[in-house]
1. Have a look at 1, 2 and say which one yields 0.70 for FRET efficiency 1/(1 + (r/R0)^6) of positions 195 and 315 (r between Cβ atoms, R0 = 25 Å, to 0.05), as calculated.
2. A value of 20.2 was computed for mean count of other Cβ atoms within 10 Å over residues 147-154; which of 1, 2 is the source structure?
3. Taking FRET efficiency 1/(1 + (r/R0)^6) of positions 283 and 299 (r between Cβ atoms, R0 = 25 Å, to 0.05) from the coordinates of each of 1, 2, which one would give 0.95?
4. Give the label, chosen from 1, 2, of the structure having the highest value of relative contact order in percent (Cα under 8 Å, 6 or more apart).
5. In terms of volume of the Cα convex hull per residue in Å³, which of structures 1, 2 is highest?
6. Taking 1.00 as the value of FRET efficiency 1/(1 + (r/R0)^6) of positions 131 and 411 (r between Cβ atoms, R0 = 30 Å, to 0.05) derived from one of the structures shown (1, 2), identify that structure.
7. If we compute distance in nm of label points 7 Å out along Cα→Cβ at positions 275 and 395 for structures 1, 2, which one ends up with the highest value?
Structure 1
Amino acid sequence: MSAAEAVAAALARLEAAEPALNAFVTVRADDALRAARHADDQRARGAPLGPLHGLPISVKDLVAVEGMPFTFGSRTMAHNVAAADAAAVERLRGAGAIVIGKTTTSEYGCKAVGDSPLSGSTRNPWNPAMTAGGSSAGAAASVAAGVTPLAIGTDGGGSIRIPAALCGLFGVKAQFGRVPAFPAAATPTLAHVCPIGRSVRDVALLLQTLAGYDARDPASVPQPAPDFLVACDHQTRELRVAWSPTYGYAPVEPEVRAIAEAAARALADTGCAVDEVEAPFGDDPAELWTAEFYAGIGARLGPALRADRAQLDPDVAIVVERALAMPIEVYQRAISGRYAFRERVRQFFERYDVLLSPTLPVAGVEAGIAIPPGMRDRNIVTWVCYTYPFNLTGQPAASIPAGFAASGLPVGLQIVARAYREADLFAVAAALETVRPWVARHPAWRANR
């Protein structure tokens, strides 16, 4: 298949899918087709080709793409246009990928579901009555629907792992700083730029392209990245693996727990022991994460909140208002608490190489609902329970398909590795993909619905 054919097929699929799924906020079909023809010319001339040469890809609307709208899913930024590519997009282009458009996000990445006041609700290809998850909603929906084989999203509290779980995909948050985040995010101490795709090796290839030091990001890891594709062939039998169904605090649905546990126990078929651990790091760090994340968002959205609250997503306005009202001493105690939490997690990972858990406590959430019923004591992100702890620590974490609920919706298994040990994460993910393959199963949704 030529690059022009691949891009044309992606655009045709996008056009057919959008009425049902609403995954894109910006599409640049002419630019993408022009780039694809240029890619084919390069190949015909025998020019050196990058690892993603001619591949159609999408970029979440929290990541800058030169000349494209850069709206953060917010009406407050509806007319903003990026002046330059983000570091990750520079690397995509350098590898030969072709950006076909920008995908939807909840406002400033603030919600674990896929809606915003600017772009509306993004639906799940497995069941369009359900959310695709957030905040990388369009990234996951576009890949699950077959529009693009890969996508770029972000993750500040679970925003790549949540939609990966809900849409039956593999999404990875690498070690903090492994992929440069420039320009800086609204939550620069928590946010990661992340790949999402259908298979483990596809995602490994994309992450290999994105990873590496960049002096513009002060948190950028100054060492060479591991070879993620080679890591997919590593043996897992020597790894020390823990399974924790609740972390000691998560109110997980019994069906979700059973499906995730069956996937975790299947890792024993690859030769490693799996121990059950009830509470791997003590108390729920939800308040620590909430203080840091929403203080960052509040700094960006505070002026808009004061000038015209109606511009904002009402759910986001509530958490931003609370963050701005937080006394400075309370905020500083939360920051100090983050360091204590990191140390507890570090000590746990002295005993284990990998921690497995459900990715989410539920199999699905209806579109238009911010927090699942029965979890109203939590906020618009902390209801996910399992993902945000590892934004506080910065260590590698991923969601991998574990199976399907009786409803037909996918269920995710979260894999967390020790700091800087993405190689162990990819070894486990590839082993699970071998013993419990999922790639051949596609959503029942079709473009002609």
Structure 2
Amino acid sequence: MDLEAAIGKVSTRGIKPGLQGILSLMEELGNPHEDLAVIHVTGTNGKGSVCAMLERCLREAGFRTGLYSSPHMMDYNERFMINGRMISDETLLALLEEAGAAAKRVEGSLGKLPTEFEVLTAMAFLWFVREKADIVVLEVGMGGRFDSTNIFPAPLATVITSISMDHEAYLGNDITKIAWEKAGIIKPGAALITSCDNEEAFAVIQREFEDIQKEAQPNALKDRTPPLIRVWDECEWDTDDRGLSGQTVDIASPYRTYKGLELSLSGTYQCANLADVVSVWDYLAKEGFRAAPGLDHGRLTEENLRKGLASVKWPCRLELVQDKPAVILDGSHNPDGIRKLADWLSAHRGQFDRVLLVMGMVEDKDRLTAVGHLDGLISRVIITKPLSDRAGRWQGLAEGFEKVPAENVEFVEDCHQAVKKAIGLAGERDLVLCTGSFYLVGELRRNWIEKELFA
């Protein structure tokens, strides 16, 4: 199925921030999204992990869940999930036909077709309604304020994960501008949980939250306004990191304390994301959230939270896809994400004799800052080209590796050949680490999923 070509016939390429297109598209479709209950999640890094954890726990609790995420690793279907199952090709094509017809009508009224992301988002909302999702976990595509997902006036809760520099061409070239864009998902009456650890960014978020709540309820009593929970201030956690098998976490939210939560996701940086999840969970439990009035299913209990966290999976986040040598796929693609990856690698470097890095980043990222975090932890580097029209001068990534001997830095344009070469050079106690872009690791992952291993 050449879905990309089919989408291209009813949408425009590129990023065009703004809500006019999606609102017009949804109106053409009868505004089905107005019947959805959503948790809205944004941030620079971590939002996908938060969404994955929330969805898995809510599903364990008995809710019929919808999950909308981006970008996809291998196929568009991955963006659309009901109860952890991807949408079928047939349903996806049927939705595209319906949304595409609406997009053509929007072109007639607005003089332009909606963007690809707007069409995909409209398809997701339509599908979630028809599948009778009790609750939808909704990941922002980019930014927040003018993102196509931001058309819900009353989400159950909003989440802003960590904020750092990324997508500067669209969101602004300083942290406060980016924070203002992210804060655009804040809504009157909706709780906000955030793991933003940048003080300048948090100041913007806090001001936006307070202003929005005051405007909505100028005379409301303080105890009637929704909470703003900054997990760095109101939560505490301690973790026993088990490397690639996950971690055991003791954590306290503003509402209760949990001992020995088993989290299947690796990396201690996931603890801040976990704090977001636990705070949302406890808040919704306190508010007595149910799937619908009168329905008994959906139990926000500690047992269901534990089961969900222990079994959650999220591809290409420190994902081990092969042993001896160990091969890890990680989708970190900006300086802050690479820094967190480097922190993990530094903590576990002693487990490996050598680390062979296969890396490719798109040119519009701050690539040299990113690779600077890994420099000194790497034995050998193979620079490759991510499968993106934004790859640009992909070889320039090598300039950031000043501590790796020049003879240990090489270029292999084809990403599959790059990994094959790294595995061929690696010993059983070595690590092959593939990172730098979802375009890269998503393409590489296909080989293991389809069992075409690099033997």
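Quick note: the coordinates plus some simple rules give every number you see, no bench work behind them. This is a predicted model, so every value here is computed, not measured. Cβ atoms are built from the backbone, for glycine too; each structure is taken alone.
1. Working: 1: 0.35; 2: 0.70.
It traces back to 2.
2. Values: 1: 27.5; 2: 20.2.
The structure behind it is 2.
3. Values: 1: 0.40; 2: 0.95.
The value was obtained from structure 2.
4. On the way: 1: 18; 2: 15.
Top value of relative contact order in percent (Cα under 8 Å, 6 or more apart) goes to structure 1.
5. On the way: 1: 131; 2: 144.
Going through 1, 2 one by one, volume of the Cα convex hull per residue in Å³ peaks for structure 2.
6. On the way: 1: 1.00; 2: 0.05.
The structure behind it is 1.
7. Working: 1: 1.4; 2: 4.5.
The maximum falls on structure 2.
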